[in-house]
Every structure is written in structure tokens, then in C-alpha cells.
Structure I
Amino acid sequence: MEQIRPFPPTDFIDQAEQEETIRLIPAPDLKQWAVKNYLTSDGQLYNPDHDHIAEILDNDETFLAFAWASSAAVSKKRMVLGQCEKVMFNVGGWKKARQEQQMRDWFGYIPVYLITIDASFCERANDREFCALIEHELYHIAVERDEDGDPICSNMTGLPKHYLGGHDVEEFVGVVKRWGANKDIKRLVEVANNPPFVSDLDISKCCGNCVIN
């Protein structure tokens, strides 16, 4: 049987539209799908770049959680379709207790990292767009590395240390146009000029549908 990618509950999106608000719900099925396909060695979309996340999850399931948001967020006048965040709580009064309670009510634990995905986008996105969005957010969970590029592990647990990583390449088109590309931009162009490592066939095997529109 072909595997079908997870979809957000339609009643969840409908309710948010009726209330004219943004709603959020836990998405354990999305986490299970991401782990099976990206973080498992025999997964259809397996990527060894994420092995450091898999190593943590093998020892601690509370490291990562997923949630659906009923619609996109807006930040700096841009639509945000996905967000990976290191879970932090406000202090003062009952703020921290209230926020911790919400995480426990949702997931049964307090995750270290939370990935939130726009459900309305995923409802209409094709498989390639969906898979790329999920992997983009996974890449934000970065592992600390030493000067030789090897992962740095905790002396307490022996497991890799993590941080919330930025994008590999961040630059303005105008700067590149006027002053040329730095080594990171050149590397991105080099990679972009080659065929994608994950083909349409690989994604269709993983998700079951080639186009969902």
C-alpha cells in the first residue's frame, strides 16, 4: 500500500475560518511521518544530515513535537508557512506555568523544539512543496560542531548538542548583483545547477500522490 502524507483535519481549518482566528493543535501524525521518512535509514526521503536529530529521538521522544496552525502567520510583511522554534517560556507570575501546562496538555510533555506548519497551505500544496517545507524546518535544528566539523556531544549524556540554526545563505539580490557572490552563494549556485538529489519519483513513492491540487 502506498503511503499517504498526513493532512490537517478539515474541521479544524473550517472552525478557525468560522471564528475568524488562527487556531493551533498538536500534530503527532506529522511527527511520526517526518521521523519515518526523513530520519529513518530506510525511509523514502531519508537524509543523513538529520541523523543527529534521530539520535536524540532514539533516546528522548520529548526532543521534538509538531503542530498544525490553521493558517499562515505574517512576519515582516511575509507569509510564514512553517516555523521551527526552541521552546522557551515567559517568566513572571503564572506565565511559565500556564505555557508549560499547554505543552503538556497538547503533547504529554514539554518539547525542546516545536515545528509548526500552516495547515491551509499543506491542504493545497503538491507533494514536492509539502516535503520541502517539512525538511526546511528540520534543517533549522542544527548540531554544534567543532573545528573539524564533527558534532559536539554533551559530557552528561554523550548525545549531540543542538541550537536553532539560521539559513545557509542569507543575502540580498541587489548586493550580489552589485558586488558579486560570496562563497556560500557560489556553493548554492553550484548545487542548484545540478539535478535535485531527491527526484519526483522518490517523493511520489513517499507521499502517495504526485499532485494534490
Structure II
Amino acid sequence: MDAFAKYNRSIVRVGRSTMVLGAVACLLPPLLMAVYFGFFPGWAAVIAGAISQISVSGAFYFSEPISYYPIVGTSGLYLSILSGNSVNMRIPAAATSIEASGFKTGTREGAIMGTIGMAISVYVGILFVFLATIMGQTIISNLPGNVQRILGLIIPALYGGIFGQFAMKSWKTAVWALGISLVMTKVVQFLPGNLSFVVTLTAVFSSIMIAKTQIAEIEKHS
């Protein structure tokens, strides 16, 4: 067993423990409210809320590990799931770290660089959350209105930056991903219920198939 395999094995061992601890930490406050303080909405409300949440974010249970793993590897997946803010903070940090290091996405070196970038983003995030908690609202409320509106564009800008970075590597896959996302966004509007997760599933898995086709063509002509 080489060093990287040992590293991954230790990551899985520690990662499982932290996932359990994270789940306990998330469930402990509502359990205390329900069991100790007696504030329980009833099983009907709990089940209805769970179904509602699963219908919105259940698709990410499948799509995020598959789409993130080539970027950050096993350690990065554990880190991003536990720390949260995967799309708007962790994955951009990982992708930027890999790009700056000169390694390629999907390699062992790239996964390690991505994990390091994500780990740093956690500490930076904690610092800025601490500062924002103390004085953030005061600063934001005193900013000009046009600046406050611009702040709402931060997340779309991050999405666009990540998309552009990977589009440069495979423009055909990028065109397909953008096109199928736009089409599915229109299609789900005519379907009953809140099926927005279908857009994510369709875009992720169909883009993987298109990318696989492109790789097969490159290998065929090489």
C-alpha cells in the first residue's frame, strides 16, 4: 500500500467519525427542544417537512459527491460536507488552488491541493463570519443601495467563474451543460410539484456522459 492509499484510508477512518459527530451536533438541538423542553410539532409536521426538504435537496445527495470527487477527492468530500457552503466557497477555493498549483484535476496531487485550498477557506470563512457577526450588519446597512444590490451578484459570479474555468478545458461539454440546464429549467415549469432537483440530476449525469464521449474520441485519435 503506497503513501496516498494509506492517507486515504486514514481519511475515511477519521471522516466517518466526524460525520457521526456532525450528525449528532445537528440533531442534538431539536432533540433537546422536543424531548427535554417539550416543544414537539408532531410527527405529521416532521414527516411533511422532511419530504419537502428531500424534494428540494435530495438530488444533491447523489450529484454532489459524483461531481465534486474529481476535484477534491475523498478528503475534500468529507471536508466540504462537514463544513458546508460547498458550492459558493469550498469548491471555488479547491478549483482555484488546483489551478494555481499547476496540477491537474482528477489526479492525486490535484486532490490534495484542492483539499488544502478548502481547509484554508474554512479558516478564512470562520474569520469573516466572526467579523460579520460583530460589525457586518452595521457596515452593510450603511453601504449605498447600488453596492448592496451588487453584493447579491456574488454567488452568480462564483458560479460563472467556475463554469468558465472548466469550459476552457472542454468547450463542447460546457455548451451541452449550459444548454441542457436551460432546457430543463423550462421543462420543469410544466411539471407538477417542485421538481427543480431534476435539473441538477439531468445536467450533472448527462454532462458526465458527454465528457466521457469526448475523452473516448481523444483516446481514439491519439
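Coordinate-derived values only; no laboratory data. None of the values given here were measured: they were computed from a predicted structure. Cβ atoms are built from the backbone, for glycine too; each structure is taken alone.
Okay, here's what the table says:
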read-out: Comparison of I, II by percent of Cα pairs over 31 Å apart - largest value held by; value: II
read-out: Given 3.0 for distance in nm of label points 7 Å out along Cα→Cβ at positions 152 and 176, calculated: source structure among I, II; value: I
read-out: Answer label among I, II for the case where helix-only ellipticity at 222 nm (-39500 (n - 2.57) for each DSSP H run of 4 or more, over all residues; to 500), calculated from the coordinates, equals -26000; value: II
read-out: Structure with the greatest value (metric distance in nm of label points 7 Å out along Cα→Cβ at positions 48 and 128, set I, II); value: II
read-out: Winner on relative contact order in percent (Cα under 8 Å, 6 or more apart) once structures I, II are ranked, highest first; value: I
